[in-house]
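Got some structures for you, see below.
Any read-out appearing in this document is the output of simple, stated calculations on the displayed coordinates, not a laboratory observation. If you're wondering where the values come from, they're calculated on a predicted model, not measured in any experiment.
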Structure 1
Amino acid sequence: MARSEKPAPRVLRVYLDRIEDGIAVLLCGEEPVYEWPLPQAFLPDGAREGEWLECRLTRDVQTTQETKARNASLLEQLLHPPEET
């Protein structure tokens, strides 16, 4: 695989069990089954209770690196605040 190519996303199959008060409850896994609450607005258009959905999971390396850099900067500011004059 060339460096510029992204690895194929992992596909997670989930079952749309129910929607309660704007929260979709997805079921995933096999024994144990995990409940995954998700805002209904994140569902694809037309998704209904009782349907199977596919979620594609990929790493967001750029955002992870940006977040780490921002957090390191904030930590540095907390540990070593500028001296007041």
Structure 2
Amino acid sequence: MNTKFIAAYEPQGTTPDLRLVNGSVRAIHPSELLIRVVATGICHTDLIFATWPADQIPYPKVLGHEGQLNTFLVFSAMITEVRV
């Protein structure tokens, strides 16, 4: 499945290098749930994270943690309940 995401690449100086990237979603394990995120926010903590040294957390880094979800795709009978 194809998707797009915002990734932070190693900055030159203190300005984050943010890019919209085309990618794909790996196959999910039977005990996992795939969630479609239709929007996400980038806040100040993401921007701090985007400028951390590469030796602490390697680049590229995928940003966004305040998502707007609208679809759950369940591929397994192992998942019987979802709490949000």
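The figures follow:
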read-out	value
Given -7500 for helix-only ellipticity at 222 nm (-39500 (n - 2.57) for each DSSP H run of 4 or more, over all residues; to 500), calculated: source structure among 1, 2	1
Parent structure of the calculated result 28, given that relative contact order in percent (Cα under 8 Å, 6 or more apart) is the read-out and 1, 2 the choices	1
Parent structure of the calculated result 49, 22, 22, given that Cα extents along the principal axes in Å is the read-out and 1, 2 the choices	2
